[in-house]
Structure I
């Protein structure tokens, strides 16, 4: 078993990879990635996720083209103002990793009925007076954990991966291509492939002093 410190060191080596070699990823590897995702915790073990795994070249091209087209529409609007240059390169991140990916995974989640709100209402109470599961977005939280598990398995497999929210700009088009229907909705997309170069440099991370607030026992005496 990997030691705790060694595991943390390994986590530090994970990167978002946005350019990939022109070679496929074997089906057993992709299956392990999805299985890893299903190991994530979920609220009341509902496992509110599913995953579209796209290796077919034509469908991958259609997804990337849809995201590129929508991004260009956004760029055209922003160019009318004073911030066109700011979005120009940033928007390319929405589709560029998809264009060279050997596989694209589109995670999806669904909301479940808010049982606690129903119980409150059936007893004459007002669900709006409480923070119930619908407001907690428990299914979204659960599926986000599944995505992270998939990314870590990809790292362990030597597969480059980039999770992106940006492709959601073409949500309607992607839903139609993959036959995603309510109550399901996509949660971004993950571009996968073999890295073509060394890992990118270490991205800056906020220090613990900025992200953690400690509530500890005061020293006695």
Structure II
């Protein structure tokens, strides 16, 4: 497992790359990777950092409770969500983006509790997916400034949708993860592509083709 000194510049580079794609503008988004499992230590972007100018100095370490290991350090407010995903999914890295398309679609489909995407070759970029016929269900959770509640909602959604590669916070953004930073970044790129295609198709009035890719509710079969 990479050390913190190795991970910090990698996380910063990943964050700058996501910002350059328009997926984490200004101070939006947060990014993390596991430094150690036992006891759990997470490297995560600090609160308020401009993601387009992220450096290794903007990455800090927190323990399994989300408490910083350095004095006067302020990690992202959503650190507890990252820790929940790491524990529930065994993830090695978690990336949270705020793109235009993931924000719009999370709002448009929030009442349905989720969004289904299927039929696209890009789905095969997701870990374990072997066919474009795969149906990816993205749970959509309510946004809140109560991060304890947000964490409980995330844990509940991950338990109900064991095959999900990501989730959306309504009007807020996308959380995805991977075994390491490389896989998590691949998932961001694939999912942002799929969300933009879905959104553009719906905006253009894609009719039955659009409807076939959008679920009406969080049924167990979507997993």
Checklist line | Read-out Rg/Rh (Cα atoms, Kirkwood Rh), computed value 1.03, structure in I, II | finding: I
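Tell me which structure, out of I, II, gives 2.5 once distance in nm of label points 7 Å out along Cα→Cβ at positions 65 and 145 is calculated. Let's see the in-between values first.
Details: I: 4.0; II: 2.5.
Traced to structure II.
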Item checked: For mean count of other Cβ atoms within 10 Å over residues 113-120 computed as 19.9, the structure of I, II it came from -> II
Check: Of the structures labelled I, II, which one yields -11500 when helix-only ellipticity at 222 nm (-39500 (n - 2.57) for each DSSP H run of 4 or more, over all residues; to 500) is computed from its coordinates?
Finding: II
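Starting from the value 2.8: which structure in I, II was distance in nm of label points 7 Å out along Cα→Cβ at positions 33 and 73 calculated from?
Values: I: 2.8; II: 1.5.
Computing distance in nm of label points 7 Å out along Cα→Cβ at positions 33 and 73 on every structure in I, II gives 2.8 only for I.
Looking just at relative contact order in percent (Cα under 8 Å, 6 or more apart), which of the labels I, II belongs to the structure with the highest value? Intermediate results must be reported in sequence, preceding the final value.
Numbers: I: 34; II: 20.
Structure I comes out on top.
FYI, it's all coordinate maths here, none of it is from the lab. Fair warning: this is a prediction, and the values are worked out from it, not measured in the lab. Cβ atoms are built from the backbone, for glycine too; each structure is taken alone.
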